[in-house]
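For reference, the structures are reproduced in the following blocks.
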Structure I
Amino acid sequence: MPEIENYLASIDEDRRDAFLQLYEVVKDNMPEGFEERMQYGMITWVVPLAVYPDGYLNRADEPVPFISVGYQKKHLAVYHMGIMGNQPLLQWFEEKYAEVVPTKLNMGKSCIRFTNAKKVPFDLIGELVQKMSMDEWVKAYDHFAGKRNRK
């Protein structure tokens with residue numbers, strides 16, 4: 001995809017290698033069914049509209065995002081929508097992170113920020129990506145969005 005290639009080419013040299021490794025780890029560990037595309041100015045894996053035609057926030061032309069990787073001015077970021085509202089997954093990640101990274105976790109609701117490109121726990125991120133299937137994410141999204149069970 002030219003958009004993704006252009007995004008990758010635009011990353012500053014000082015963090016390019018770390019970002020490319022982060023991107024590859026997420027891509028290589030992504031569960032089946034998600035589509036890779038540019039969304040919200042980042043590389044994002046989404047639930048295809050063919051699977052979830054209502055779209056994100058009932059926007060029929062916008063697929064539901066799952067995980068994004070982004071390059072910001074001061075950090076690399078992984079946005080994992082599935083971790084938000086999933087207390088067991090969040091707790092698992094926080095505990096594992098503390099075991100493998102000596103610095104404090106820098107995280108918002110779904111955004112995991114890495115200000116030091118040399119301290120990205122690539123294996124842990126790969127493991128996190130594998131923890132939720134597309135079916136599990138769609139069910140969680142439906143619950144989060146206040147919808148009844150879909151078939």
Structure II
Amino acid sequence: MTIHNLYIFDRQGTLVYYGEWNRKKPGTMSREEEGKLVYGMLFSLRSFLDKISPLDMNDNSFLYRTTKYKMNYWESPTGVKFLMNTDLNAPNIKELLRTIYQQVFVEYVVKNPVLAIGAYIDSELFIQKLDELIKSSLSYTSKV
């Protein structure tokens with residue numbers, strides 16, 4: 001099981017953090033351009049699912065699966081959006097995303113008076129704690 005990367009968007013859709021762990025294919029565009037494309041796809045997919053879903057979409061999460069990877073999405077009650085790409089065998093990523101929000105994002109971003117809301121997160125403590133949480137999860141592996 002492998003975690004490839006993580007995007008965090010604020011409620012306006014601005015990329016506020018990007019991290020990668022086991023991404024096999026390097027990106028060919030800037031982080032900002034990639035973030036805009038990912039958010040645009042996320043917005044369109046969310047809108048599409050809201051319209052065609054036979055079930056209520058109040059869960060604020062979904063999973064998009066291809067033949068190569070899974071895109072796992074979870075939105076916090078405050079509108080912060082977390083999108084993690086994993087391999088096909090990664091279990092229960094929704095809970096991992098919720099834990100990232102509660103134990104790392106809230107503690108080291110929201111409660112940090114120095115960080116500006118909507119600005120890119122460059123806090124070393126946030127990055128360290130996120131990395132520790134990701135690497136301790138059952139879905140992480142360094143073997144690519």
Structure III
Amino acid sequence: MIEITDKISPDDLIMIKSHLIEYNEKFMNPDFRELGVYARADNGELLAGLIGKTAWGYLEINLLWVSDKMRGCGVGSQLLQAAENEGIKRGCKYALVDTFSFQAKGFYIKHGYSIFGEIDDYHDGHTRYYLRKDIQ
């Protein structure tokens with residue numbers, strides 16, 4: 001039976017990830033580690049955050065968000081630098097990220113990332129960029 005849903009259960013996600021990691025471990029060293037880097041106000045309010053993971057010598061940045069009131073204050077750069085530093089501590093040699101033409105391509109290029117791939121007209125005329133940086 002095939003099931004299609006737009007409501008992915010946490011249990012199903014855990015199951016699929018764990019089986020995929022188990023399979024991959026047959027071929028590569030299992031060194032997956034989640035990574036969260038956050039900027040919070042004194043009252044605990046989340047002002048900005050970066051979510052990613054490290055594995056197989058790569059820091060992969062999945063999400064980077066900065067609240068409107070913190071944009072332009074350097075907090076995004078601080079989060080990125082902290083994530084790269086942690087990646088280096090974890091043995092990473094490279095960092096990977098993807099972004100859209102309406103998002104942060106210039107931000108990543110400013111921080112030493114280079115475009116290695118792109119998909120034009122990904123949606124409504126926007127381009128999706130894939131960037132990489134040597135961090136070692």
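Any read-out appearing in this document is the output of simple, stated calculations on the displayed coordinates, not a laboratory observation. No experiment lies behind these values; they were computed from the predicted model shown. Cβ atoms are built from the backbone, for glycine too; each structure is taken alone.
When relative contact order in percent (Cα under 8 Å, 6 or more apart) is calculated for each of the structures I, II, III, the largest result comes from II.
I, II, III: which one has Rg and Dmax of the Cα atoms in Å, for residues 29-68 alone, as calculated, at 12.5, 40? That value comes from structure III. Which one of I, II, III has Cα extents along the principal axes in Å, as calculated from the coordinates, equal to 49, 39, 39? It traces back to III. To test your reading of the models, identify which of I, II, III gives 1.4 for distance in nm of label points 7 Å out along Cα→Cβ at positions 21 and 101 when calculated. Matching structure: I.
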